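Structures for review follow.
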Structure 1
Amino acid sequence: MKIHYFSGEPWEEAFVRERLPNDQIEFHNDSLAKYPDLTDPEAEILCTFIESPIGEAELDRFPALRLIATRSTGFDHIDLAATTKRGIAVANVPSYGENTVAEFAFALLLALSRRVIDADEQVRKTGAFVQNNLRGFDLAGKTLGVVGCGHIGVHSIRIGNGFGMKVLGFDHHTDDARAKALNFSYASLEDLFATSDVITLHVPYNVQTHHLINRENIATFKKGSYLINTSRGAVVETEAIIAAIKDGTLAGAALDVLEEEGELSEEVALLTAPHPKEAELKIALENHYLIDHPRVIVTPHIAFNTTEAVERILNTSIENIKSFAAGTPTNIVSSK
């Protein structure tokens, strides 16, 4: 089949060609949007990403198109009504980084609990090889509160059990069989906040989760607890974290995402294009109280970013193409 592949990193071409050796593939460094004059009456598949809106005008340029394989979970950049009308299938990547994000949440937690960054900076900057000011705390025996018990949350629950933590979970949809199998207990958000030594967030960002943690309810956290956020920045009100750090409600926090980032629907977009608010974000971060706080760790939205996770995205997209060609399409999305 003839395929146009957009927005890939340089190494992806060899990766994809090796796995689709019998297809005619044209690789393009940039998004489809950067090639407004590109047409191909023979192309049957577009493999693209979220920065390439595809509507009627784009579809007109590829009249033989049969499949759009988007290398993303989201697909709101594609006009599904238009593709359905033309009989064009759309396949996505439903998941790729559940364990990846959960592992990073615990990397952040361990960095806080064992003062890893402080220790490294001390040795690098001063050469002082002393331990008396670097005492940490055990995870074993502590209570872990997992907010959002979906795919990522479940991995966090398993990891917490592995450390010997007592695990509480909050989710709008409870599953008693899952809780029993994974050795955790469901709790109300209020009880989870009040009793957890560590709270880790694994919820999507939407109207319901905007400022899920805010100035009012952060005061109900257990005194001296820790907050880990690898979900979305705006799930937590920035001023709430600052106030809780200042008054000791939070003993520390680790944030892979910040409210100042704005809304990002797909993490992997960060790999293929500059941050849409890069200039504004840089200024905000330079003036950000949390950046310089000794009990706060801030990382640049990298929880998803491992070799394995990115390869899972590609492998799923490739399998979507193969299965479609074989007449057994997978991961097909449709208009509602």
Structure 2
Amino acid sequence: MAFVLKKDELSHFCRHIISKGYSLFAPVKGKFRNTFKKISENRVEEVSLDYVRITMPPLKTLLMPPREILLRIREGKVEEVLPNPEDKIAMLGVHPCDVNATNLLERVYMDRPKDPYFEARRKSLLIMALNCKSADEYCFCTSFGTGPSLEEGFDLLLTDLGDRFLIEAGSRKGSELIEDFYMSKASSTDIMEKDESIRRVKGMIKRHVNTAGLQRIMTGALYNPIWNELAGKCIGCGACNMICPTCFCFNVIDEPELDSGSIIRARTWDGCLLWEYAEVALGGNFRKDLSARIRQFVNHKMNYWLNQYGALGCVGCGRCIEQCPAKIDITSIVAMLRGELL
């Protein structure tokens, strides 16, 4: 069942979400671009779903925080610090590429053994996705079928139809959220407008990755000189790791809490582009050369993921291209390895 929400009713809808006990996160206009923020009931008018690109860390930030405490050791006792299952979070206006990235992360963290921290947050998260109504020069989601629209993986799905949003439920949790919020039923015209909008956005996407036989090509290029060439440009900052919605690596550290006398075990984001990532005891490093780290990053997205989780590890959001200070383009790397670009 599909419904229509008038745009002037969006603030009322946001209040409705908050009234159901959810902490609402939604995009608001910033100085240069929109960014996701927690929305209080008296600031729902700031919500703005009119955006193309968000450079903030992706949806995974709510599911696997950059730093989180796993357990605390106090007076010889181990206390596991799990997320509160009562903390319900709703994300409004998430683009299809980020939703699909979350679906990929589920394959990582919900496989055996399950990660109880990720699992608890995922069960508490309600995703209200937003089909894209525009695209920019960095988008290449159509190469992987991860955008600009969605078919699954959401609780509610919104499509901008100009003066209104088409809203479709994708789960029981989504249906329950809107069952007591009055909206008129969508017409066949609304559905046709949605389909036309998606076709129009697909035509805007000019950046692509040819995925035909890609795993074979990537495996055969492990010793290609391109990795040394890229190492001459890359500064090893790891921005691509940190901004990527499917990167999932982390480091585990133990440290004292001076104020309580306890020891905490925490995990923090880590990335294969960072020099310390492959470092082991006594200073050994399996990927000391930057060329090896770049090769690992690109191959994990475009090759190794297939054997691990049955899908490529890139969703074509374009964040790594936009945020790279050396302007390294992963789509160009693939094209060069295929002989399509010199």
Structure 3
Amino acid sequence: MDKFDRIYALHTLLSQSRYPVSREKIEEELECSQATVERIIAEMRDYLNAPIKYSRTANGYSYSEAVGKYQLPGLWFNAAELHALLFTHQLLESLDPGLFQSHINPLKKKIEDLLSQQKLEKADIARRFRFIKIAARKVNPKHFSMVTNALVIRKQINIEYAGINNEQTTCRDISPQRLIYYRNNWYLDAWCHLRNQLRSFALERIKNSRLQNEMAKEIDEVTMNEHFTQSYGIFSGKPTNTAIVRFTGKAARWVAEEEWHPEQQGYTLPDGSYELHIPYCDPRELIMDILKYGDNAEIIEPDELRAIAIERLTKALNNYKKIPLP
């Protein structure tokens, strides 16, 4: 632990302690000798104006309450925190290149400068971590910035939106509630003033956006969760069915460790298979997730969901029947 880290550690220790801290405790936390502790305290008093006082009665050090809550001047992080910030930067940069770049690159430069000032090596985060995106759809940075700004300042936005099943673009005012990053894509939960109800919008389908002067309509958290999080996947609405799916082989072990839905129920059967009960409203996403397990998954009920799976699998098989086997 170098001098910078010891100053930071001592400040944290004194700030979080309700009672004076003994010199022995400080030596233990800072991993240093009595002489080093005394030197660190003196430097903090002289150069950082730290109001550190010693209590003979309590035989310990604390911050003086007479000057209020003391904070270290400037921006202070220890090495672990700076590396964590660089990792967060790399994560944001990997989610969608271009969406955050102009905003977070200055922060990255400041972090690297702080590392240099502390004589710490720059963490090569980009080489040490790999983020893999599959089936991500490209979002216009301008509309992303508009949405995030409206979310923070709580203003309505006017958007031109093209639905996935409708080529016609509609113009509507919406009150943004929260931004969702789901399966490598961005969605906005918002109150739609055109439909007068909660809707979820895929950000890549926003063709134009304008900030409005009107304040956003606020929807409470309970109502939001009841509408958006009770059913399966990205689809909203209260669950109307419960799917019972039986997994076998390696799939049984994988699925037993996964959470598909907060209200799911799962049971390991005597033959080693795993039965998963999942509430859902719209079957489209659920069917895709089940069918990816191939012959290691079988929908037991309801019959309607089982029929959809049979239809999908039959059509897929027919596609291969068109091509003669070698």
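Rank structures 1, 2, 3 by relative contact order in percent (Cα under 8 Å, 6 or more apart) and report only the one at the top, that is, the highest. Provide the component values of the computation, followed by the final result.
Values: 1: 16; 2: 20; 3: 9.
Going through 1, 2, 3 one by one, relative contact order in percent (Cα under 8 Å, 6 or more apart) peaks for structure 2.
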When FRET efficiency 1/(1 + (r/R0)^6) of positions 64 and 224 (r between Cβ atoms, R0 = 41 Å, to 0.05) is calculated for structures 1, 2, 3, the one with the largest value is 2
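Laboratory data are not the source of any read-out in this text; all were calculated from the coordinates shown. Being a predicted model, the structure only gives us computed values, none of them experimental. Cβ atoms are built from the backbone, for glycine too; each structure is taken alone.
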